[in-house]
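Given below, in the form of structure tokens, are the structures.
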Structure P
Amino acid sequence: MTEASTAYSPAPEGGWTIETVAAELLRCEDERIERPPFTDEWPELDLDTGYAIQDLNLQRRLERGEKLIGVKLGLTSRAKQQRMGVHFPFVAWLTDGMILPVGDPVPQGKLIHPRIEPEIVFIMGEGLSGPGVTAAQAMAAVESVWGGAEVIDSRYQDFRFKAGDVSADNASSGAFVTGPIGLPPESLDLATEAVLVEVNGVIVDSATGAAVQGHPGEALALAANDLARRGHAIEAGWIVLTGGMTDAVFAPPGSSTAMHFTNLGSVFLNGGAAPDSGDD
């Protein structure tokens, strides 16, 4: 396949359901198909229905051999919320199929329209179960802090979606990579930990950890509490991506992107080759 397909499925007779949307989203991901948001045809697709779709597709990922390794937050920064027109964060799943090995290029042959955003990443030393988790309690459960980059993708054309669409789509998951330096959380002031976003040698954006819900620990607490509402908990050893610190930047073939953190080192990603050149 040389480019993302547009052969998306029409609404089934009788309309979309949790099961049919889940199947269509996995098919779109596997076949690099972009489509209009489901809420165009199913306006009742709300946040909690989207989470039910997300959970169903997690089970399907596990059944096909992927391993659950953590969670990610989406739209935790005001910049991201304004960009997407959705004004509250989401929690989604991470599996080992989303790991991008250090040094590997953006997997253009697997993604539709990848974008990159800087993240503060936690490795959990202890489990965390809501409700009622505070940021201080959340941070006490963190073993180490890393800089990272998430390569987000969306199965929706032009990244256009509503809350139910994006929660169903696992919060635009694609791939992620962590940087070279992990530090204990007590050694950092995460609210002031800064990042510079460099694209093709030019600094295009910057932010601090305060962009993520005021402090990344607040995002972690939000994740634990939201998962509790859904009957889940964060487990020891899990990876938690706390959400993009800045708006995401495009990652076309041939591009070069770097995220330079104050204390957590730098994460480098090259855009790789176009899908029709054999890069997958």
Structure Q
Amino acid sequence: MQIAILGRPESWYAKDLSRVIRERGHEVLLVPFEKLTASVGLRGYPAVLGGDQDLSTCDAVIVRTMPPGSLEQVVFRMDALVRLEAAGKIVLNPPRAVECAVDKYLTTARLAEAGLPVPETVVCETACAALEVFDRLGGDVVVKPIFGSEGRGIVRVSDPDLALRTFRTIERTQSVLYLQRFIDHPGCDLRVMVLNGQILGGMRRCCPDDFRVNVSRSGHAESVPLTPEQVDWALRAAAAVGAPLAGIDLLYDRRGQGYVIEVNGVPGWQAFRRVTGVDVATKVVQYLEDRNSDTSS
């Protein structure tokens, strides 16, 4: 097989996947998203190029990141993934799943529609609208960028004056205001890794000094067994966004009420592998091999 990795070639994940791809006798192409080029109707020119590499020759494409960019850049990247998928390439995760998972509002809506518990959420475009629902959300909210990961750009606001200043600042940047009721929790959450409808394992992440418990923010991680309810929630959450590979974040308040917080369609697994011993990269490549075999037969 020839497998392309869309992401930063120097990243730990690109190196981990490349290791497994080569060990299993396949060819790997490392392609930054910024080097994508696409054409329509140009005879003799590939439909989708990654630098000087024709991605239409690949059997599979792994989406390892979705870097920040303008709306046009993000839309173009998604369009290129759609064309590769339409050409019969295995794209992990599928473009529609990536599109949903990177959009916190769409993900939260899909989770709620699937009957999963989610925090009360309001999305709007003006500071006035945000301030109107501030009290209805308990006067204590978490403001998140609608696109983002690893806890970046997330702030907690519980003072009305600071809330208005925060909302106005975000409004001036022409960004969407995404507000969730703050869940008072003991400083831990759960990350559940899912692949192809199977649970790979669970990891508790704790950071008692910060309401954001991401390991990337110096959180502590440990492997934990999962309850049947947590397994059910994780599988339903991954299915709700159509992601074969997903990291599902669960959060419990101090009374034990659980919530599905997020579905990460480009999940990291460095800490997960360290604490669980699960070689996610190998399982990902095995999944692509099985998909390719099914397609070829």
Structure R
Amino acid sequence: MHVLYRVRSLRLLVVLPLFLLFSCASLRTNMMLANIKPLREKTKIAVNKSTDLSLVRDALPASLLQMDGLIEMAPDNKELLVAAAESYSGYAFAFVEDTDRPRASKLNLKAREYALRALADNEAFIQALDKPLDAFTPTLAGFEKDHVPAMFFAANTWLKYISFNLDNPEVLMDVPKVEAMMFRIEELDDQFMYGSIHAMLGAYYAGRSKTLGGRPDLSQTHFSKAFAISQNKYLVFHLLYARFYAVQIQDQALFEKTLQGIIDAPQNLLPERNLANEVAREKAKVLITKTDEFF
């Protein structure tokens, strides 16, 4: 009896320090993340306000790796996961996809995985990712408005990844799932990020031929909503409008007018999104030189 008691006591003495060690480590991690949160938030604001694309392009890779390291320390931190998904997808869009599509594909896949991890509290959704659409769609009812940021970046990067892998039939089979996610996001919060879900749906309906579900009428409707919500200040929406809608309806005049409007738009049109607007401006300058490729 006494021997058994001593054995149990020894086990407790071994387990207790380990428990305290892990608890202290978790506490230190949380305290560290809390301490650097204001810096991360201010850095994000500064980056988004920047108009120096070269400076941001050179600085972002180090920031992305730093974010990876923070996630290694706190793998279930939803805020970090969403921030990483946004940063990786933004970096791919701004600086990679026009010159290195295979790398952009990998970056969007990584961003998607981060965003999906931020949605892990909906276990049914995670378990249904590889299931048929009729099993997947009902799980979206488990999401609420506060899930929209993670849902948006998951759907956006998923659709981007598909666009870079159109020769893979298995990847194409996921399109209806992304579509279902977009509809749920629209239901929950269509104002998120200046109405980005409407621009995404607009590009989606315009990026497909009519035989494959393309709907120029719905594309125009969604782009109009995105323009209204953003007050025509978020130039990325206009870039997508020219690239997808104007091309789909084969309206060269609209294509050129829209791109020229982006190029001529004033700086600081939307100060908190200067970076995105400058990216749109540079892409518009390139795209307008390729008019003959689309018409």
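Quick note: the coordinates plus some simple rules give every number you see, no bench work behind them. What you see is a predicted model, and the numbers here were worked out from it, not measured in a lab. Cβ atoms are built from the backbone, for glycine too; each structure is taken alone.
Looking across P, Q, R, the calculation of helix-only ellipticity at 222 nm (-39500 (n - 2.57) for each DSSP H run of 4 or more, over all residues; to 500) that yields -23500 traces back to R. With Kirkwood radius over Cα pairs in Å derived from the coordinates and found to be 20.3, which of P, Q, R does the value describe? Source structure for this number: Q. When volume of the Cα convex hull per residue in Å³, for residues 139-226 alone is calculated for each of P, Q, R, the greatest value falls to P. Comparing mean count of other Cβ atoms within 10 Å over residues 67-74 across structures P, Q, R, the highest figure is found for P.
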